[in-house]
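Got some structures for you, see below.
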Structure I
């Protein structure tokens, strides 16, 4: 799995540069959604003995995460529940897409249709141990995007001043 830092950076990049104009998505909740699957599943696995591994692994499945987002959104005021739910789901979707691109030594560890099926698969674009390079690449992507945005802003300012 990409490490939590990579998940946060990827989520930040998507919200900051691709979904910039989307006012329904809240940046903090989008970032929380980006790491929520690992917090609820890996956190439980770390805190409790290995006997509970499969119990906490189910917290990293799409149906479970949709239910978690539903419950979490009810903790907010009625006016912002939809925005909360959409922001969390969008971050979780991005998280699951990033996780699905890796490959493990054994068959995958992500049960996409649990509890209806125990089918699992991964795209296998990068190995699970590739995370330090993904973290570095995410940092570089954000720095490059900020630089390009700053250059474009200066060019637009120069063009507007000369007209």
Structure II
């Protein structure tokens, strides 16, 4: 079931994000995915409950990382998008775009499968740094993150 954030939940998330970086704008994604637009400094909120298959693959990848800490996927998605702005490097961002194009091509030509394209994507320096920024933020501010999860009705 696709569950969207309520208007009140969006306001709660905006406040959480603005406590970290007041310059970021927050909007709801039309495609239902958590994303960001670096140039326009916008974080797009995805669905409250992430895609099951992608979530399972992400959890499998994430549990293999030495920094692994149990974090709700929706909270991790929010922190990850903030992390893109906190760890931004133009050269890494451009490289990320090139690698994503290569991975997409390989997937579309059946050289790699769904797991391989996702693991490859999450291992791109730019993506991994954003995730690990989120993990570190969670470790350093677990009370704030747990309060956010509770306010959104999410289990950790």
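Every number here is computed from the coordinates shown, using simple stated rules; none is lab data. Remember, predicted model here, so these are calculated numbers, not experimental data. Cβ atoms are built from the backbone, for glycine too; each structure is taken alone.
Odds and ends about this structure:
- Highest-scoring label, criterion being FRET efficiency 1/(1 + (r/R0)^6) of positions 55 and 143 (r between Cβ atoms, R0 = 30 Å, to 0.05), among I, II: II
- Structure (I, II) behind the derived value 29 of relative contact order in percent (Cα under 8 Å, 6 or more apart): I
- Given -0.54, -0.69, -0.92, -1.32 for log10 I(q)/I(0) by the Debye sum over Cα atoms at q = 0.14, 0.16, 0.19, 0.25 Å⁻¹, for residues 23-118 alone, calculated: source structure among I, II: I
- Calculating FRET efficiency 1/(1 + (r/R0)^6) of positions 39 and 71 (r between Cβ atoms, R0 = 30 Å, to 0.05) for structures I, II picks out I as the one with the greatest value.
- With mean count of other Cβ atoms within 10 Å over residues 87-94 derived as 22.8, matching label from I, II: I
- Answer label among I, II for the case where Cα extents along the principal axes in Å, calculated from the coordinates, equals 68, 42, 27: I
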